[in-house]
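Please go over the structures that come below.
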Structure I
Amino acid sequence: MLYKLTPAEAAHNILSTVRALQPETVALAVALDRVLADGITSPIDLPYWDNAAMDGYAVRSSDVLGCCPVKLAVVDRIAAGAFPTKTVGLGQCSRIFTGAPIPEGADSVIRQEDTTELEAGAVQIDDDRDAGQNVRQRGEDIQGGSLVLAAGTQ
């Protein structure tokens, strides 16, 4: 026997037989093709600190802007994964590598291609085009507490 249903009745019959799935927690590796039940916020700023966008020398822009070539004393070497041990003062700089935290006192990274190594402990800055540049600011990509993925994202 055939029954004639209106679209509303058909929808009601179907929806009355299904139930919503409960959210579950799964490992990221098996989350493909799943939908987020809740939004995800970042607990921290990314990057977590001001850091070098390239290899070079962390300087005070006021020491190099309009002064090139200029000789600076190298007071520290900051590898990626290391932290600064000295503050950059007047006439000073720190050798720095991509991703390393910017030392206190510095506000720029002069790319190594625009420098000339001099005697031990000194470098010549040959070009000031990077003054005030090449520093990734704390929270520049993601700010702590901000929504990274919204609920409903697949």
Structure II
Amino acid sequence: MEGRASSFAQRRARNTEVRDGKAKIGELDGKINALQSKNSDLENQMNEIQQELVEARGKICGLETEIQCEQKERSDEFTKINSKISQSDDRSTKIGADLKEIDSKVAEMSRKMEADLVDERQRNRELERKIAEMKRKNDDLETQLY
């Protein structure tokens, strides 16, 4: 009977081990299922984030293109403005040169007119002197006649 009791105890111990093993397997299966579900959720989130990243990259590319276009437009505007400034500077330089030439001509004309004025005044004095001399002669002749 002892052999039977020992064999029965061994079977009972094995049955307990099997039940405990099955319970542990069930528990681990539940954890695996929970982890797989969580992993699936994380994969879905990662896919959504990757999609958002693709959209964001598309927007960034669009904005970069827009910025490049605006920079080109501004560069073109600055080129036009610089060209106008250069033309304006050229005109200012030409106007400055023209003004210097005019000033030089005016100064030359002024000197000539002053010299002419001096000559004319001297000529007038000479003529006035001759007129005065002729008047004296005329007066002398009139005096001799009467």
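Below, the figures for the structure above:
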item	result
Which of I, II yields 0.00 [FRET efficiency 1/(1 + (r/R0)^6) of positions 59 and 123 (r between Cβ atoms, R0 = 25 Å, to 0.05), calculated]	II
Given 1.41 for Rg/Rh (Cα atoms, Kirkwood Rh), for residues 75-114 alone, calculated: source structure among I, II	II
Which of I, II yields -2000 [helix-only ellipticity at 222 nm (-39500 (n - 2.57) for each DSSP H run of 4 or more, over all residues; to 500), calculated]	I
Comparison of I, II by percent of Cα pairs over 24 Å apart - largest value held by	II
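No lab work stands behind these numbers, since they all come straight from the coordinates. Computed from a predicted model, the values in this text were never measured in an experiment. Cβ atoms are built from the backbone, for glycine too; each structure is taken alone.
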